[in-house]
Structure 1
Amino acid sequence: MSNVDTSKFLISESELIIGQARKHKAEELKTIGEPLQLSGKALAIEVVGNSVWIGDNTTAARKIDLESRHTLQIYRGHRGPVSALALFKTVPSDGSEPRQILITGSWDQTIKFWDTNTKEIISSTDAHSDFVKSLLVFPKLNLLVSGSSDKLVRFWDLTSALNGEPLQSSGSISSHTRPVECLDGLELGNGNAELYTADTMGFAFLWALSRDNSSPPRWRGTLKTEFKYHRTNISDLHYGNGQLWTASLDETVHIRNLSPALEKQKPPPPITHPVGVRCILPLPLSVLAEPYLITGAGDVLRVYDTSSLTEPELLNEFDAHWHDITDIRLWLRKSQNDGIVKVEPWIISTGIDSTIRRWRLQDILVRNSVKPKAVHPPVKSEFKMTAEEEEELAELLDSD
């Protein structure tokens with residue numbers, strides 16, 4: 001199939017129009033958000049300090065400086081797209097220097113550990129029977145959680161991987177009936193944890209995690225709550241301050257108060273969008289603790305004031321990319337002038353258009369603050385087949 005001639009494939013007129021419109025929009029937005037062109041499509045991103053870490057469809061992970069825009073490190077070793085990543089620092093008990101570890105998950109079904117100082121691979125594990133879609137680290141508990149298209153949530157003890165060996169399985173959850181897309185959670189003071197998992201069916205679950213005293217320890221997930229208010233794929237999930245924020249391709253964002261004092265109240269109405277929501281950044285859960293929600297739905301970024309969860313206010317919406325936005329992150333941009341360190345909040349977004357774009361938070365809180373040139377849709381022309389195309393189509397129909 002690698003030598004298939006696609007030049008004679010029939011393409012619908014609507015596809016041609018959409019493709020032409022996106023090409024036109026790419027030209028109009030070529031400077032908006034100071035785009036950094038990537039060599040592939042970013043499938044997962046994390047921002048640490050002034051760097052963005054990217055897992056992409058070229059099977060590599062990269063570290064890029066957001067100021068200089070230079071690629072600082074490249075991690076190659078996966079045989080498929082890198083669809084999940086996580087970063088954490090070790091907590092040595094012997095007083096040695098902590099190491100920053102990069103964990104990557106891939107369509108090749110493996111999880112790999114990398115030392116970010118040496119860029120060397122530390123450990124590789126055949127972790128799932130399908131794509132690895134999400135990773136979550138509980139550093140103090142020495143626990144890694146992974147979610148996969150094989151519908152499993154798996155627990156891994158970090159010790160073996162940090163010693164250069166494959167991960168050791170420490171338990172699993174098999175309650176999902178569809179691919180597990182999102183993970184988030186909270187370490188508890190008693191050595192246990194709470195874990196939130198969500199899938200492409202639109203179901204989310206809250207689990208109480210506890211471990212036994214075996215070596216390595218075994219982890220068990222006890223179901224506490226089921227959330228079934230989405231109609232389809234939950235694409236993003238964030239937990240903090242007793243609140244669960246979820247985004248879905250059913251065109252909604254839901255917010256649930258889970259603290260005992262508030263959970264019996266009527267839940268806020270969903271925040272609806274014209275298309276499916278792929279990603280959200282709830283700033284109330286961030287170090288900023290600001291009452292703003294930023295969403296990515298289609299190629300548009302939207303900014304909401306969520307001071308009142310029952311009546312959120314749309315502050316701004318603007319074309320940010322020329323294709324679907326897939327991730328949004330907070331960047332606390334640090335700069336120094338005359339010995340004074342300044343920290344300013346920026347927003348980082350990425351999308352299927354293979355760009356990373358950056359937005360000063362203060363700017364996008366104002367309506368119409370981002371103004372690309374007007375996009376004029378291409379003129380719709382009448383489609384006519386040539387005599388040769390009509391003959392070929394007739395032959396295809398007759399062959400049925």
Structure 2
Amino acid sequence: MAHVSALSEKDKQSIEELRSRLSDELKEVPSYSDDYSLLRWLIGWDYKIDLIVPKLKRTLNTLSALKLNQVDFSSIEKVTDYVNSTCNAMEYYPGGLVGYDKEGNVVSIQPLTKADPKSLLPTNRMSLSLINRIAESEGVMSLIRANERRLNKKLGVVLICDMDGFSTDMLWMPGVKLYLGLIRMLQDLFPDSIRKIYVIRAPSAVQVAYNMVHPILAKQTQQKVEFLGSDWKEKLQEVISPDVLFEHWGGTRSAPTPFGHIRMGGKVPKELHYNAKNNPEEPTSKLLTALSVPARSSQKVTVKVDKAGSHLKWFFRVTSGDISFSVVHSEGKVMRPALRLTTEWVPEWDELTCDLVGEYHLVFDNTHGKLWSKEIKYRIQVIAPKA
């Protein structure tokens with residue numbers, strides 16, 4: 001795998017231009033202003049700076065709004081603990097980080113076939129699941145940056161996709177659609193972060209699933225996918241020391257189970273599914289306001305916050321399909337990043353503490369919708385701080 005240590009003159013000039021054009025955002029998230037972080041964006045988007053600037057700005061605003069730039073992601077254990085603490089059903093989201101390969105890349109194991117989307121989707125609101133995936137990805141990027149500083153070379157993440165037990169029965173289309181949307185989102189937020197994808201234990205039927213995923217992978221990523229045969233354990237050990245991998249993946253690392261701390265998914269128990277009766281934030285229908293958002297357009301609901309420290313709370317349902325939702329202060333600061341959300345299984349609600357006074361725009365964006373308007377029923381509250 002080729003590494004970049006010496007930067008070309010073109011690289012240096014392009015990196016400086018990005019630093020200059022995004023100086024305000026990089027002050028908020030300074031960890032992204034190093035050479036290799038900016039080089040990733042240049043490589044990921046073919047050095048098209050006018051295209052990169054708004055996309056990188058979105059990533060920096062997202063990390064800042066979610067306060068992920070303030071989280072201690074200095075070790076694999078800290079990343080794992082943070083991710084596991086954000087969701088009550090985290091053990092049912094398969095995957096996890098095991099360590100580093102022989103070159104210093106972060107190694108992530110994804111037992112994809114162990115997910116059960118039919119029982120997972122009714123468990124948590126969509127925003128929580130997406131933010132959790134963004135948090136784990138930013139944790140990985142933080143670990144990559146630390147190793148890049150130490151080794152002075154450009155690194156990335158190595159994914160081991162374990163397809164053991166795959167069958168086409170697993171291709172439940174609502175789950176597939178959301179998974180493809182997740183891949184698109186993470187690629188947009190974290191371009192050129194994949195070093196290699198190893199697919200192991202894949203039956204021939206997995207080609208059906210791969211044919212769905214392949215077109216949405218970035219061009220660079222498509223070239224990094226390798227399907228390993230029956231000698232996959234030996235192949236993995238050529239690039240990853242056996243003491244990094246747990247027994248289930250051919251390693252010698254000791255742990256109470258063959259899987260170590262890697263989450264192995266499974267069917268989510270019914271008691272973890274969303275129940276409106278147990279949610280104090282669920283309003284009665286009388287308290288909800290209706291809003292129609294036509295295709296190819298957006299609507300915003302504006303509220304005024306007079307006192308710093310007030311709580312802005314929201315609750316909404318979309319009657320069908322999905323909507324992109326964000327919260328932006330009238331001065332332009334992103335308070336909650338835009339995320340494509342469906343409420344088919346669980347409604348959306350959350351709150352934020354308003355450090356800034358002034359107007360807050362809650363934006364319901366359906367510009368991705370080509371034909372259908374989206375009907376929203378929402379409740380928004382501003383609760384002043386207690387005296």
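Please treat every number below as a calculation from the coordinates, not as lab data. The structure presented is a predicted model; accordingly, all values stated were derived computationally and were not measured. Cβ atoms are built from the backbone, for glycine too; each structure is taken alone.
One of 1, 2 was used to calculate percent of Cα pairs over 37 Å apart, giving 24; which? Write out the running numbers ahead of the final one.
Numbers: 1: 28; 2: 24.
Derived from the structure labelled 2.
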Quiz item: Just checking, which of 1, 2 has the largest value of relative contact order in percent (Cα under 8 Å, 6 or more apart)?
Solution: 2
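State the single structure among 1, 2 that was used to calculate distance in nm of label points 7 Å out along Cα→Cβ at positions 58 and 354, giving 2.7.
On the way: 1: 0.8; 2: 2.7.
The structure behind it is 2.
To test your reading of the models, identify which of 1, 2 gives 3.2 for distance in nm of label points 7 Å out along Cα→Cβ at positions 306 and 322 when calculated. Let's see the in-between values first.
Details: 1: 3.2; 2: 3.9.
Only one of 1, 2 returns 3.2 for distance in nm of label points 7 Å out along Cα→Cβ at positions 306 and 322, namely 1.
A value of -2500 was derived for helix-only ellipticity at 222 nm (-39500 (n - 2.57) for each DSSP H run of 4 or more, over all residues; to 500); which structure in 1, 2 was it taken from?
Considering all the candidates, the number was obtained from 1.
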